[in-house]
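Please go over the structures that come below.
Bear in mind these aren't lab numbers, they're just calculated from the coordinates by the rules spelled out. Since the structure is predicted, the reported quantities are computational estimates derived from the model, not experimental observations. Cβ atoms are built from the backbone, for glycine too; each structure is taken alone.
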Structure I
Amino acid sequence: MVMYGEPGAVSWVESGGGPLVVVPEAVLGAWSGSAGDDYDRACAVEGFIGLIEVGSAQALVLGDEPASTAYLSVQNVFVRWSAAESEEAMLGSVDTAMRAALWESELLWQVPGPVVLFDSVWTGAECHHQDHVRVALEAGPYVVRAAYVEPDPETWLTLVQLRPLQA
């Protein structure tokens, strides 16, 4: 069994300098990237996270800095790599970071089903030809929260956790 702490076990998405975005597959074709105004709207998001309208749904913008980002399904968390000696050190610090996190932002995100993480500069059609990660979320409301954590002096990361809202 592959654990997320094993190097190479997760896929990282890189940015060319702007924010990353998590767009529901149901409206992926509506994401215009830099060919329209969606990239500019994503860049206007302040802080770690924000929501913007895309078609009939909302996209989650991962703001603040263009950090390499992976999704860890075990904890329903996007891990944003600010500093670490290695991938192993980064992933090995996630449990400690989750326990130490002082969650700053919290949003309610209605998700229509699976989503795709990619660089916001690309259109929805182009994202499959670039770095991207598909996340198989169940449809429903999610509480999204973010925290910047330094679990040790050489490892810094931002966590963006998705928690299904219980009825």
Structure II
Amino acid sequence: MRREHFTLDVSNIDWAETDGDPEQPSVSIDFTGPATMLRERLTGPEGNTLEAHETDVAVRLQGLVGSDETMGVVSVTNRVTGEFILELNERAGDVLQFIRAARGYSKSSDTGEGRYQVTITLDGEPFVEYDKRTFLVYDDEGSLLRHHSLIPSGVEL
């Protein structure tokens, strides 16, 4: 699977910059390559689709946090095996804006829902949908940037 086979689209984040009414941020990752391998990576050993708690979402920055030029590699991994499910390139500033919106939504909502929603689609059709509470941010050397990450209170890493 090539990173070019993935497109990422976000919604419900503009309110965080304009002090609008909070909405749960969501990200849709569409895959347009051969679907067999991605289906396998999103399936557990017993043949069931991986659930939200069995996956992790992270971004590894490829430069300085504050630079407009910095790109990041967004990844979804299998939490049990540590294997990458998918990776794609995005502007780091856009990813950090999404995380800020998710953090703001969390502060405004006591529903117990995830802080953001991830939908992975295969050729335009939803395959999995996850409510997530964690989004880890790593610098270009692989160190966790806790201040920029979305980590629920009480979670130890």
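In this comparison of I, II, the computed figure 0.95 for FRET efficiency 1/(1 + (r/R0)^6) of positions 51 and 67 (r between Cβ atoms, R0 = 35 Å, to 0.05) is attributed to I.
Source structure of the calculated read-out (P(r) over Cα pairs in 10 Å bins from 0, in percent, for residues 99-138 alone, 23, 35, 35, 7) within I, II: I.
Identify the structure, out of I, II, from whose coordinates relative contact order in percent (Cα under 8 Å, 6 or more apart) was calculated to give 29. This value belongs to structure I. A value of 4.0 for distance in nm of label points 7 Å out along Cα→Cβ at positions 83 and 107, calculated from one of I, II, originates in structure II. Structures I, II were shown, and helix-only ellipticity at 222 nm (-39500 (n - 2.57) for each DSSP H run of 4 or more, over all residues; to 500) at -5500 was computed from II. Structures I, II were shown, and distance in nm of label points 7 Å out along Cα→Cβ at positions 59 and 91 at 2.8 was computed from I.
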